[in-house]
Structure formats: structure tokens, C-alpha cells
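Quick note: the coordinates plus some simple rules give every number you see, no bench work behind them. Everything numeric here is computed off the predicted structure, so don't read it as measured data. Cβ atoms are built from the backbone, for glycine too; each structure is taken alone.
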Structure 1
Amino acid sequence: MKRILSGIQSTGNLQLGNYLGAIRNWVKLQNETECFLFAADLHALTVFQNPQELRHNTQEALAMYLACGISEERAALFPQSMISEHAELMWILSCHTSMGWLNRMTQFKEKAGKQRDQANAGLYTYPILMAADILLYKPDSVPVGDDQKQHVEIARDIAGAFNRAYGVEVFILPEFLGMGPATRVMSLKDGTSKMSKSDPSDASRINLKDDPDTILQKIKKAKTDSGVFPANPDETEGRPEVKNLINIYCALTEKNPEFLYQQFGGKIFSPFKESLADVCVESLRPIREKFNHLMAHQDHLNNVIGQGVLKAKTVAEKTLLEVKEIIGLYKG
């Protein structure tokens, strides 16, 4: 059976973009692949985190994976930091990664901005930790959004460099697995920016925990423009916020945009927004209810996480021992 590896930073409430762009696809893949899915709490440390909040967010992230439909029997769910092999392999891979590769990473440039000299080293070496995350489990593919494609590519570069240096094939070169339509759900306030759980404005996103009234208010206030609802694809050009809302509706209902053009074309946005709010509420209701149930039964949740840690540890430990043997670290 083929294997996949993926994860999401545990930095706050998971939102609709996380669900449509990642988790829902994991749910589909778990029926045909062996899944290792983690909450990336080590990656979260590139920005200062409140310790209590980080622990809580990590647990909530894993509970939300389950609430969205991930099966505890079919997938290993675990906090990244509980598998120490991630950090240990990162150091080894750091010694096989060129500065030139890291200098080309666009995410560091975007996040560090003009204050690059003040950015912490973790933000710069983030791609190596991500490579370690991936290569430890020898997955065939990594299902992530388009914005993470460059990280999968550098993981392949690092794996290839290591294999060539020692004349071995210890690391599989993982494939980037694109997630199809709606991989990039955009902000409700700015259709040119990705929906993000770290956005200061809670109104910019639909959190998976949001209650129906909150979802309704956020959709009502979502940015559109002064025009009417488009009657065809051409009328969406240059209207990123309108395109985004149409994409969300179609992703949740699996309807073709043509259905919306016929239903709402030429009308003011209110009827469409009311319909979209209903779709969001009903789509997320079972997720929110199951999440609340899981968080109310901590013993069961922690047992599921414990089993995931055990499975992940077994695989990661074996890979790291192989690597140590190859590079000649002392065994005693």
C-alpha cells in the first residue's frame, strides 16, 4: 500500500481553507493509502507561542482531523514534537543542504520581508525540518497545497543529495500531490490573500468551530463588489472576492459554477450569500458536533493520539537508525 505524509501547523483554530485544501483530501486518500498525519507544533515555533495555547491548539488540531472524518484505524495522528527523530534527522539533513537551495525559498522571503536580518534561524531552516518530516516516513507522495510545492521539491533535492553522497537509496523521492480545485481558499476580506488562521481579523475566515450565527454574519459581511452576481465565467474576471465565494460554494456542494450563474446571475449578492451561509453551516455542523464530543472525552482522544505516536515512532526510529548507520555515527 502506498503511503502519504502531511500536516498542518498547530497555531490556532483550523479553518475552511485547511479543510477544503487539505483535510478533506486526506479523508479521501485514507481509503487507499497508509496515512501519517501530524500537528506541526515544531514548525509553529518560528513565531513565539504561548505555551499553554500551543499545547491546547495541538490537541485541538488532531481532534479536528478526526472530526473531519480521519479514521483512527486508517491513519496515525500525532504531534510532531513527540517524535524526536524529526529534529535529529533535521540536523543530519542540514549538513547535506546547500545555502543556495535555502536562499531560493520564497516563503522565507515573504515571511521575513524587509526585516530579514532580524528573522530567527528557524524560519530560514524551516524547509529542512519539513524535509525531515517527510523523509522519515518514506512516503510515496505528499498531499499539500500549491504554496507548499517548493518545500516538497527541496525535500526531493535533499533526499537525492544524501542518496548520491553515500551511494544508497535510503530515501524515497516523494511526489508532490496536488489537491485539485479549491486548494487555495482565499480570505473573506481580500480575495488576493489566502484564508489563514493567523490572520489578525477573525472575520477573514470561517473557523471549523464557528457556530451557525457566526458563519452567517461572516458570509453576509464577506467582501464582494458593487456589481451584481456574474451570469457567466467572463463576468468573474478581475473580481477575486466573487470568484472566491463561488469556489467555496462549489467545493462544499460539488456543484458546477454554471449552476450558480443560472440561479443567481444578474441578481444582487444577498440571495447568493444566504445560500452560501446555509451550505457552510450544514457542511460544518457534523464536524463541529463531533469535535465538541471528542474534546469532551479527553481519555479517548489522548488514547488515539498515543496510538498514533507509537506507530509514527516505530517508522521514524527505523529510518533514523538506517541513516545513522549509513553516515557512520558511533553505535557503541
Structure 2
Amino acid sequence: MGVWLVGADMLASSRFAVSPLIETVAAMKAFAGKGTHPAQRAWMDAHAPAYRKRLLTDPIAAALVEATLRPRWVADFLVTPPDDGDGTFEGDLARLRATTPAEARAQLVEEGVPVPESLRGADLIDRTAELLTWVWELALRRDWPRRRRLLEADIVARSHRLATGGWAAALHGMRPDLRWAGEGRLQVNEYDHAPVDLAGARLSFIPTLCRDGWIVLDAPHRYVVVYPCAGFLADPAVAVAPAALGRLLGPVRALVLVQLTTAKTPSQLCAVTGYALGTVGGHLRVLLDAGLVQRRRTGRTVLYYRTARGDDLATATDGAHPAHSG
């Protein structure tokens, strides 16, 4: 397995962050069918055709995507991690532009990726930046405030789990092959690699609205885990509530309660249930008054989570047939 050796000091200084550039790359993966999700269907339908047409008519862009976005690998120079206090697309892109074409090609060669003639020129980084900027303007810039709220809400939820259950709880469910193994060992994938000591480096965790994630290595300075945003990318199988719970609470209210397996904001609940903010907010107030959920404010974000009574009620009906929410 791939293991990072992480000391207590590094854990204390590690951070969650959002990255417009990483979200842009995640969008490209989704457009290629490598990470889409039912909740993004309308967004996909609006923007994927233009992206695919661009690749059909721009051979260099197509070659760049083929070389840097693999099913289980993303070229690190494409997703330079954000600096502390940064969080703009322009700031992310500036770090990418600091990469030389030779350094970028060396990453591809190291991974055994053939480098086509069209990517061997001095304009490789300029071409990369131009394509990423085009995707950002096409599909993400106008939607970024909403996406950022969802991503930051996931970070707040993870921080809540970190405060109440430690790192094992905060990392639980982040990625299928990632877990806290104890004794300073963070398993990041299932590859048979020698453990990597992260002493002196920075460790970051970045959520994305992509269905999968990846590891970013800016060795020896920064290491990043990119992971699916749990609040938005909930299990699509939990689309309706159990019938018994639906008859007791009403199907929409029951669905809201079922989705609170982890703490979520009202915006996240809107994303995973498909209901408007006013509808979700009204049902949350009823559940709160009934003692089935509790809330906690962190800055400008409000998290809702099930109480012990809410857990008992939701899990007692897990085996029942779903109730329609239409």
C-alpha cells in the first residue's frame, strides 16, 4: 500500500483548502466520463458538448488531456496545490506557470506516459494554462460561488468530525483506499510503494465535486489529498427515505433526516435531495424542534447533524422499503 509517514506536528499544521484550479481539472475529468455524478447532470449537459468539440478541433488540447488525465493518475503540474491564504483561479494558475516545460515533460516520462511531438515545444505550459482558463470560463467561473460554498461546507463538516472523533473520524469515507492507520501512518492508496516520510513538508486536504479523487505530490515540499465532497456527492442509492420513516415524518422530512448520516449544511442538503433551500430549511426547523437533529454554527456556516434520538429513528427503519418523495 502507499503510506505517508505523518508526525504529530505535521498533523497539527495540516489544513483543508479549496482550489479553483483543482476543481477545473475535476470538471475536465467529469467531461471525459471519469468522474461525473447524477447531481451534475444539468451542468454536464450545458457544458460537456463544447468541451468535447474543443478536443475534436484542437489536436494539441486533445493530446494534452490524453497525456495528463489518466483514469488513476493526474499530472502533478496540472494541479499545483494552493498556498495559505490563496484561493483564486489566477493564483493557482500563476503557480502552474512557474513550472517549466522540461519539468512538466519529466513528470510524464517518469510515469511512463508517451510525450507526443505536439507537447515537446516551449509553449507547453502556455498551452496548458490557456486550456485550463478556457474550461474555467466555460463551465466554472459563474458557478464558483455556489461550488465554493458546498466545498467549504464539507470542510466545516470534516473539521467538526476532527474535533469530536480525531483524525480517524475526519478521514473516514474520504476515499475508499485512504485511512488513518495509526502510529503516524496515513494510507493514501493501495499501491505497493515504500513509505514516504513527509517530515518538513506541508499536508493539505482538498475537496472536489468530482466522483473520485487523486494524490498531488509536490515533493518534497507539499503533499495533497484530493477527495470527493461528501455532502454533494452522497450515495445516489439514498434518494428516497424508508417507507416506515416516510409515513411517520413525511417523505421529504424523512429524506432530510436520512441524509444526515454526517453533518451537513442546508446547502448540501439541497444539493443531495434536489429540494429548494426554503423547503429544506422548513423541514430542518421541524426536526430541530422534535429533538431529532441539532445544529452548530462555525463562522458563517451552520451544520445540522442527527441527535441520538434521530439516529435511533433513522436506523430503526433502514430495512424498510423506500417511500416515494414525488
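So here's what we get for this one:
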| item | result |
| --- | --- |
| If distance in nm of label points 7 Å out along Cα→Cβ at positions 226 and 306 is computed and equals 6.2, the structure in 1, 2 | 1 |
| Which of 1, 2 yields 3.3 [distance in nm of label points 7 Å out along Cα→Cβ at positions 74 and 154, calculated] | 1 |
| Comparison of 1, 2 by volume of the Cα convex hull per residue in Å³ - largest value held by | 1 |
| Computed -14000 for helix-only ellipticity at 222 nm (-39500 (n - 2.57) for each DSSP H run of 4 or more, over all residues; to 500) - originating structure among 1, 2 | 2 |
| For 1.0 (distance in nm of label points 7 Å out along Cα→Cβ at positions 106 and 146, calculated) the corresponding structure among 1, 2 | 1 |
